[in-house]
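Listed after this line are the structures, all set down as structure tokens.
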Structure P
């Protein structure tokens with residue numbers, strides 16, 4: 001059987017439509033979109049088409065979409081840009097303990113600059129309650145940053161409550177949503193949920209690596225941190241990575257209908273949950289209502305890295321958590337208060353439209369082989 005890939009929250013296989021568009025843009029439509037000649041105009045038209053595709057996916061105007069190098073840059077651009085632009089209005093920021101490192105590490109830097117950051121703690125399933133947001137936001141809050149979907153356990157955060165809390169407190173806060181794991185998977189509309197800023201990435205939706213986007217609501221000002229020739233309306237200057245941008249647009253165009261695909265993923269996730277629950281000792285770390293694209297579980301007694309290598313040798317690929325953590329103990333599971341043995345043995349399955357129940361059956365058999373052959377000991 002071919003390799004089985006269950007690590008789609010780390011990155012995805014590039015779809016045919018995106019790969020073909022990238023090649024076409026590198027070899028045929030290779031002009032600089034700022035050039036004042038026919039090839040430049042063609043490139044600019046292709047960039048506008050990609051921008052319009054991303055904007056349509058989230059119900060935005062194309063002028064509100066800015067291309068970046070990916071989710072990390074989008075998060076940095078949004079957080080530093082918003083915090084510095086708002087500094088005269090206050091210094092308080094609200095976020096959560098389970099954000100991606102590209103958010104948490106920015107928060108550490110902002111704290112060094114004198115900002116006060118409140119970190120909301122999740123429950124044992126990775127959930128944040130709306131009441132926590134209302135309690136944290138004050139009249140001095142200038143920024144609220146929350147992920148829509150947690151990348152390790154799939155919990156869906158109550159991002160709509162952020163806008164409600166800001167209005168209730170009369171705060172001048174901007175609202176940033178890290179939607180890297182939600183974009184293309186949930187029917188997400190930033191204007192409907194009150195978000196001012198929203199981060200997205202192409203390589204989570206079968207697009208190329210190295211390109212992402214930041215939604216900036218019309219009228220919102222970000223203080224720029226790079227300076228150049230004025231591209232992306234000075235928010236993110238530099239010659240645009242046209243092949244990647246075009247591939248991003250093609251990947252968005254190839255996305256299946258969101259709600260239909262969500263139903264298919266729920267069926268796949270439920271099937272996998274039922275399979276795992278038949279294995280003695282397995283503990284599920286993802287809540288039943290979590291995004292079905294992600295399923296985190298633990299098999300106490302077998303270190304995650306040991307099981308990963310065992311499964312990898314059989315051509316089955318999954319993760320022990322965020323790819324950006326590179327084997328370090330999960331800060332998400334730690335924040336959830338899970339015992340160390342469950343954290344050390346935690347594995348993450350993350351699905352895409354290319355996965356099947358037959359693959360889960362093969363994975364189940366391999367996992368059982370690993371549990372039978374690997375030495376289990378207290379961690």
Structure Q
């Protein structure tokens with residue numbers, strides 16, 4: 001009987017993380033220092049005013065252990081795209097337009113060739129997001145950062161700030177049953193669940209494959225497949241928000257489809273049903289390879305950990321569905337309705353003739 005393998009077994013304990021996040025309440029005491037009015041709480045973060053009609057959304061994000069896969073493959077020119085994507089894709093959830101980016105890289109050593117590749121990726125991501133990189137810092141901290149090879153270790157963080165007018169804020173309110181959930185196609189794993197993927201796929205961490213292996217499910221080296229950069233959804237989301245009223249915008253990252261439950265704090269007595277998934281081959285490869293190693297990763301665990309083919313989602317009124325999809329198609333976001341809002345107060349997944357309840 002295969003041993004059940006979870007995200008916690010890979011080193012990421014959801015329950016512990018949820019408990020740790022309770023400490024964030026302490027930071028709410030600082031809201032009184034907001035100079036131009038109260039901080040506005042939203043389903044996925046908070047925004048603060050700079051005048052009576054304008055709010056700023058400030059986000060800081062990283063790429064996690066994807067930097068280890070970059071080191072394993074010796075390929076460093078894409079993780080910068082991921083870092084930008086993780087930040088700007090979070091900023092736009094409030095309806096904000098990203099204005100600027102700043103990066104922070106901690107490295108074993110600021111090797112010029114590595115720095116060039118790191119910044120090349122950041123510049124590519126910034127161009128796709130349509131905003132400048134106005135600052136940054138690279139710190140040589142060899143005693144803190146240890147890489148897979150001498151001098152190659154690094155961690156990458158990006159902050160992004162965006163601006164939104166009061167009337168354009170995506171609040172997460174007034175969501176109701178039968179509102180469609182429109183998914184925007186992902187490019188693969190993106191930058192979440194990488195710890196689980198690494199420990200199943202790569203022999204360096206106890207998995208099956210060498211980084212340059214090409215399993216028959218893929219058409220390129222497995223390390224390059226995992227390193228495929230996170231898609232940036234700035235232009236599709238902002239275009240859609242100009243066309244229809246977007247009730248909610250969800251970046252499908254950590255906790256994957258559990259993330260939708262954040263919306264219930266602002267639109268109570270609702271749930272979510274998903275029934276349209278077209279995961280890229282990398283996702284089934286993870287489950288298949290786990291079985292070959294004597295482990296079993298349940299379908300429920302996959303939907304709590306990975307984006308399963310959809311990297312971003314918007315919720316609109318059912319009367320606006322066609323307009324929203326048309327607007328998204330013009331940006332080549334590959335939109336499809338992937339589910340709907342329900343009154344069941346749970347997250348329900350329909351996939352491979354199976355019904356799963358995540359909450």
Fill in: Per percent of Cα pairs over 18 Å apart, for residues 173-348 alone, the highest-valued of structures P, Q
P
Worksheet item: Which structure, out of P, Q, was P(r) over Cα pairs in 20 Å bins from 0, in percent derived from, given a value of 29, 55, 16, 0?
Response: P
Discussion item. On mean count of other Cβ atoms within 10 Å over residues 221-228, which of the structures labelled P, Q is highest?
Written reply: Q
Fill in: If mean count of other Cβ atoms within 10 Å over residues 117-124 is computed and equals 19.8, the structure in P, Q
Q
Worksheet item: With semi-axes √(5λ) of the Cα gyration tensor in Å, for residues 37-212 alone derived from the coordinates and found to be 29, 18, 15, which of P, Q does the value describe?
Response: P
Worksheet, complete the sentence: Across P, Q, distance in nm of label points 7 Å out along Cα→Cβ at positions 61 and 197 reaches its greatest value in structure P
Discussion item. Quick check on the output: -8000 is helix-only ellipticity at 222 nm (-39500 (n - 2.57) for each DSSP H run of 4 or more, over all residues; to 500), derived from one of P, Q. Which one produced it?
Written reply: Q
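We did not get these values from a lab; they are worked out from the coordinates using the rules stated. Computed from a prediction, not measured in an experiment: that's the story for all the values here. Cβ atoms are built from the backbone, for glycine too; each structure is taken alone.
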